[in-house]
Structure 1
Amino acid sequence: MDRLAAFLESFKLSATVITSTDSVEGPCLVLCGAPDGEESSITLRMPGRGGPSRDLRVTVAIEFDNTTNPLMAAIPNEVTVLLKDAPALRLTAEAFLSEVEGTRCGRVAALNRLAEVMVLMMLRQVIDAGVSQPGLFAALAHPNLHRALVSMHDFPARPWSIEQLADSAAMSRTQFMTTFRRLVGVTPMAYLVAWRLTLARRHLKAGHSVKTVARRVGFSSAEGFSRSFSRAFGHPPAAIKETSNA
């Protein structure tokens, strides 16, 4: 089961090389040292974390719909990977730095694409390494629980029951409920509703009707969807549609 597929499909990932010495306000990748060096590394850093890096080679600003993507909200403040411990990431970093230092045609496009691949690889590293603190990444790293999360992410419109989600995770109902609440911080159904509403807001901004969006994300009626949306965001879904059409 692909734990990142739904996020990559639902949210636009882009990465841009920062050529100025100004600090980056949003999330960023920080590459330090030569790729083949023993201490060379890549750090995934969230806003306001960390100071100047030693042997800094380049900084890459990340935009992954940062304010609305629950994955970005759940990333630890700072994650560093030594390139000697991640061969695929090291090879990608070598190609990236070669483009940084070169002047070949298509350089900007190559830099941006390679930077996006590095972001994806770093997200994989966070999941594979696991995290000690509760949150979405801890749940995605769990050997069983991630299956229920992927099911919700990939098929939000299905009328999921607790029993079905517990079965998908190969856990008892009680074990599933307890583990999910401990790692994610909310109940499975509360998380599912929040995910549906997150997707709904994106569909509405794309210009789809309230009724269509309600059905697409799994609400049985437009009225029930409007009530849930208003409670979550403080305004009815029609307000977004009107803004997008303005």
Structure 2
Amino acid sequence: MPFDITSLQNPKVKYIVKLREDRRQRQRDGLMLVEGLDEISLAIAAGHSPQTILTAPELAARQMDIPAPEFITVNRAVFGKMSYRENPDGWLGVFPIPQIPLDDLKLGESPLVIVAESVEKPGNLGAILRTADAAHVDALLVCDARVDLWNPNVVRASRGAVFSVPTASVESPNALAWLRSRKIRVVAAAPSAEESYTSVDLGQPIAIAVGTEDEGLSGFWMSNADVKVRIPMMGKVNSLNVSIATALITYEALRQRSEK
């Protein structure tokens, strides 16, 4: 069958690769890549409309009629150059980057929020997003990010949860002011804390604050925390992966809330 693009040197292909690799290009153009039919479907279901859809029929085992201003078919080689997945399914979308102001985040009666400070690995941020989706948290605040929230690898690691979880990228002082104005207590995860995460009340409105694996939370969040909690460590390693720590505390909060 004829394809719209078959050359690896096509300007559109080069631009897609630039969007994949260059954070500044994404920020400048306000565009991001979403690869995978499931992830594209989640983005559309969340109300986001693609600017461009590219598909490789040779790779696409599943077909879907996706409305987009620009729909482009490419061959296997071209898709392989644009793709950032090991086993691509032949679907790639270019979407406008969502702009979500803090004040637009909608909270429930007893909010459960996650604050992720300075997370630097796309896989960790993606895993935190998946936990936030699974636990149906009210919001995720990505503070002082070292990794771009709309990095294609974050989208991939989140399995599309970046679209299903109300998420805002914000500086820490603004995040704290927003939490304080809504009477949400800050629960800081810290290996040095005296109280176990299972012994504190997580049933009230809280924000679970987690930091990097190497450095933990900054002094800003530690000094402004309402309570500090630790996860008991029985082995010789003194820290958990930040996404695992987030999941443990988040699900303890769900457990406590289910028993009230």
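Where a number appears in this text, it was derived from the coordinates with a stated rule and is not lab data. None of the values given here were measured: they were computed from a predicted structure. Cβ atoms are built from the backbone, for glycine too; each structure is taken alone.
Key figures
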quantity	calculated
Top of 1, 2 by mean count of other Cβ atoms within 10 Å over residues 172-179, largest first	2
Source structure (of 1, 2) for helix-only ellipticity at 222 nm (-39500 (n - 2.57) for each DSSP H run of 4 or more, over all residues; to 500), computed value -16000	1
Ranking 1, 2 by distance in nm of label points 7 Å out along Cα→Cβ at positions 68 and 108, the structure that comes out highest	2
Among 1, 2, which structure scores highest (criterion: distance in nm of label points 7 Å out along Cα→Cβ at positions 4 and 188)	2
Source structure (of 1, 2) for Cα extents along the principal axes in Å, computed value 65, 40, 34	2
Structure from which 2.5 was derived, distance in nm of label points 7 Å out along Cα→Cβ at positions 116 and 212, options 1, 2	1
